[in-house]
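Engineer: Input: structures, listed below.
Since every read-out is calculated from the coordinates, none of them should be taken as a lab result. A quick note: this is a predicted structure, and the numbers were derived from the prediction, not measured. Cβ atoms are built from the backbone, for glycine too; each structure is taken alone.
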Structure I
Amino acid sequence: MEKMKREFLAIAIVVVIIVAAAAVYVVTLPTPTPTSTPTPTPTPTPTPTPTPTPVKPPVSEIKVGLLFPLTGAMAPFGARCNETALLAIEAVNARGGVRGIPVVAVVADSQSKADVGAAEVERLATVEKVHAIIGSYAGFIAMANTAAAEKNKIFFMEAIAAPNALTYNRGLKYCVRVAAWGMDYGIKAVEFAATYVIPKLGLTPEKARLAVINEDGPFGTSCTEGVREGVKKYGLQLVFDQAYSASATDLSSLILKLKEAKPDILFATSYALDAQLFVRQSAELGFQIPVLIGITAGYGLPSTAQALGKLMDGVFVVDPLLPWLVKDEFLSPSARDQKYALMGLWDSKVRPKLGDMQGWEGTVWITTWTLLTDIMPRALEKYGSLDSESLRKAADETDIPDGDTVQVYGVKFAPVGDINAGQNIRAKIQVIYQWWGGKRTVVWPSKYALEEPVVPKPAW
């Protein structure tokens, strides 16, 4: 028994020793470093490029006010201005509008009255909420319209009216003018007289007798200021200088005074009816003038030539180049396209009701085209708005070179702060026309001339 205990104890001790040794072995055996299974790199999913959100235009339509005399004494002329602006708007809309925004015309009528024109400017700005206004035709209406535009802070583009005072020393902030001012027309008329007419008459500058008459409104006064400046520049003499009322029904006293002064050359600034009255009464009273140089407006109208018949033969007039009398060689491809667009649209849509273009339609086209294809796109792109401040800033940056409009002259406005702020300083290309058989043609300067000038004119 005792022996068996001893054997069991010995066996137990051996087992303990073996287990302990095994444990020591396990503890001291280095643990193998597990091999890491490489994590597969996922192929990146390309992020789709987001479709750009279209920039919403600031307006759904662009409203442009057209403010010309559609009733009253000047309606025949205002109607043509209005129709031309509508044609230009139609042409721009056919091209997609202004950066894709359609243009809508809001037509208003100044009724040939300055106070009505000013009231309509305010209505267009505050009630119709137009973005810009184009007007005015007549000088006295334009003065009132632009004053109202400045008061109401609405961008206003004067297409035609010529008063020097419209822009000169006026501090305009919201108004610009595309056409020349009266000073330029007067100076150009005297330049023609000094460099061509006086030598053709066999006279010297000292012996040539010059006279000037004008309607007494802002338009006529401005053109005569240019005549006076030209006379000084070329060392000539004025033997007669007098204004009259455009509404006069009898100019005989004026004509008799002219008859006594015996001028060789007469400069005359008139509207249509007073020009016709003056020529008729001059013929009746036996006032013979070797050379009559009309300064734009009345003497440039086919309606005047039609009313006077042969009495208009040989009469000169200074005016801008008319689109249909401009040689294509003086126009850029863009200007040529515009020229034929204007002529084609007029022939198909306006000629049946108003007849031929008279002359100032080209200036209205340039004004409207410049607003819609140059000023407004820049205002949207650069300033993000069509408010009046943005339009005026955009207009200050307009830089259309000569040859790039339907009347050749370019467009660049004197900036805000300039003494002549708002004036188109490139509206300097005027020419001399001469009337024969109810038609006019360019006769000077030679660069643009289609015929030679004839001096003196036939006797009345």
Structure II
Amino acid sequence: MARLAEVLDILGNPRVLVMGDLIVDEYLWGVVDRVSPEAPVPVLRVERAENRPGGAANVAMNLEALGATTLCAGVVGDDTAGQNLTDTLRDHGIDTSAVVIDNTKKTTVKTRCIGGSQQMLRIDNENTRPMQNYCEQFLFESVMQHIETVDLLIVSDYQKGTLTQRLLSAVNSLCRERGVPVLIGPKGKDYSKYRGCTAVMPNLRELALATSMPVTTDAEVCAAGQAILGLVDCDFVVVTRGELGMTLIQPNLAPVQIRGHLREVFDVTGAGDTALATLGVTFATTGVPLVDAVSLANVAGGLSVTSVGAATVSPERLRYNIDGSSEKSPKIVGLDELVLRMRHHSEMHESVVLTNGCFDMFHVGHLETIRYAKSQGDVLVVAINSDSSTTRLKGPRRPIVKQEERSDVIAALEHVDYVVVFDDDTPTRLLNALRPDVLVKGGDYEVDDVVGVEVMAKWGGRVAIAPTRVGASTTQLVARIVDDQT
């Protein structure tokens, strides 16, 4: 892992062209608490709707998040979904001048209905017939226009009608002539259309479909990968294998097994896009060994599945997970992600406890509060004041320990299920978002004096006061240290 930290140090900002199927991923988030009287199906009460770039557009978003200068080429319909998608890409600094409108097709929209954090249903609204000839010609001319200025072409194939045999053949030939590598995120049974590319990156299901070979064991995966090498005539194949990691297969070299890290999987949507984008940026960076590029893609894909829905992974998040050969605890989550997980725990009838504070210079008093809080329910959330919030509350010399380190310390405790950092001076907004069953405070408080007691009452929550240990406070700890130095 230390070597991957060095890779991040030299990670450049290559210019990458992404060509492929542009998709809108629509999410309907809500709560399921009853069965329909019309049929034996659950009723989803929608609380929030969200649209995110999917397919090749998600690859572009991941490239941008990793620092690449990104150009996106593809087809959308003459509709609101297509307009909003291109607007979103442009808002993130992605060049959409190579996106063309096909007025005979509609933009592909995949709607996922999510109850809590569980996907219940996916609805595909699409037209997968090949695009019109003028769109095909426009895309090829766009590639020709930009090929001299890009370091890499990524092809993201979702079989939605954008990547025709003729277009792929012409683009691959052009890229070979100009010395531009081509990485393919493949789909379907016919890989001959990718012939002449630099690499393909199938998952296990795609590998089995393309080769009609078993892919259960390492040996079987390698054999199927060798078959793809021969069929596509490419330089290497990377097989993504979920929690088992990735396998790198090259001609005349022993295959390399890159093992995955066990993580709590919330959603695999877009994990392949994240891995493909990370491999692309790293592969396009001069001086990075191929095995390290694949290893970093393996880490990125693993991080992607810990979020609900298609997600991007930044260099900062990658570094946080690999720096010093340690991984960021999956317990540390953002508020949006935590809200989804709280809904899941609610559906499982698990009681949620929240305790909040600065937790600066962690001491035995903090530990006893956390132990007590865990005893009050099933799931414990520890909310930590951010550095700026702590400074406002405690003064200009605080915090002594930065929020990232405070989060790491708290997350290492077995009693803690989730850690979230918040920037407000009080937990009121946090409580309204998470709606815990119990709020625990440590210190010399009366229940009625606790900030949040009125908020908790709105949904029938309660406030509990943890027993305190005399003399156990950060202020007193700092004073003792100062006294010892004088």
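Engineer: Here Rg/Rh (Cα atoms, Kirkwood Rh) was calculated and came to 1.03; which of the structures I, II was it taken from?
Structural biologist: Considering all the candidates, the number was obtained from II.
Engineer: Looking at distance in nm of label points 7 Å out along Cα→Cβ at positions 83 and 411, point out which structure of I, II has the largest value.
Structural biologist: The maximum falls on structure II.
Engineer: Then there is this: Where is distance in nm of label points 7 Å out along Cα→Cβ at positions 139 and 283 largest, in which of I, II?
Structural biologist: Top value of distance in nm of label points 7 Å out along Cα→Cβ at positions 139 and 283, among I, II, belongs to structure I.
Engineer: One of I, II was used to compute distance in nm of label points 7 Å out along Cα→Cβ at positions 171 and 275, and the answer was 2.1. Which one was it? Can you show the working numbers first?
Structural biologist: Numbers: I: 3.7; II: 2.1.
Label of the originating structure: II.
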